[in-house]
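So, here's a batch of structures to check.
Every read-out reported here was derived from the displayed coordinates using simple, explicitly stated rules and does not represent laboratory data. Just so we're clear, the structure is a prediction, and the values are computed from it rather than from any experiment. Cβ atoms are built from the backbone, for glycine too; each structure is taken alone.
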Structure 1
Amino acid sequence: MIDIEQRAEARRRTESAYLWLVVGVELVALVLWVVYDLAGIGLTVRAGAAVRTVDVAGVVVTATLVATSAVGLRWLLHRREQGLRVWSRVAGAVWALSFLGPLGATTTQAGWALASFHLAVGGAIFFGVRRIDGLT
């Protein structure tokens, strides 16, 4: 009986930690967007023939979707023997490929700013999930 209660409590702690990770990732993205907006750095990218402005809603929604997807994949793989290793490889590859996005920036400043989003959000997710997994 105690073992079942301990497992349930551990699961609740893990779920709570993942929820806070997603919230933290959203905050990181929001703070970065505000900093670049206050600095006057226009976050614009080429989307085909058009130029698109990266707005705060897009940044926060994208960060939320990416973090939720990463946590969801980790949850699907959590019972596999090599689950964390598989997740780390997939997440690392997706994170690395995400850096292709800032190459579409219209200015060098925008490119570096967008790359910093990818670095901060991706790093928070990658190392956050690994940290949470190591605690359980």
Structure 2
Amino acid sequence: MIDIREYEERIGELEIALEEIAAFGSAYIRGEKKEAADVPALQGLLDTYRTQLDAAIRQPVTLDRCRRMIYLCHEAMETVLAGKEYEMEGMKLTRASLPDIKALLNYWETEKTRLETGERKGVMVYRGVNFDD
């Protein structure tokens, strides 16, 4: 399964290739030469990636996903603290990424708690009306 970051990278590659074909008549994508005749296929692939990216972004948050991400965050912190590089969902993390990992861990722990307690996401707004006057 391709993750969100991979979809974004592939969409970027295709957009650049389409621009290069329009400007220069050809482009290279992952070592393959593409020309004007390939534009419809490339545009179709670009549309497919955009649709799949949208579906991946809209994927509901589940307890299993929260647990998996929490596990990955802990694993990333251990690896990074040991002075090694860690790759998580297409991101290369180093010691400098520690604050980002902690923020991500906090987010997933909050989401997990929200799902377990049945809290709704967002801000609740109430309107009060005074009938005494």
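Given that relative contact order in percent (Cα under 8 Å, 6 or more apart), derived from a single structure, equals 20, which label among 1, 2 identifies that structure? Computed on structure 2.
If Kirkwood radius over Cα pairs in Å comes out at 16.2 when worked out from the coordinates, which of 1, 2 was used?
This figure was derived from 1.
If helix-only ellipticity at 222 nm (-39500 (n - 2.57) for each DSSP H run of 4 or more, over all residues; to 500) comes out at -27000 when worked out from the coordinates, which of 1, 2 was used? It traces back to 1.
Which one of 1, 2 has mean count of other Cβ atoms within 10 Å over residues 9-16, as calculated from the coordinates, equal to 15.5? Source structure for this number: 2. Supply the structure label, taken from 1, 2, corresponding to distance in nm of label points 7 Å out along Cα→Cβ at positions 33 and 57 with the calculated value 3.6. So the calculation was done on 2. One of 1, 2 was used to compute distance in nm of label points 7 Å out along Cα→Cβ at positions 25 and 105, and the result was 2.1. Which label is that? Answer for the origin of the read-out: 1.
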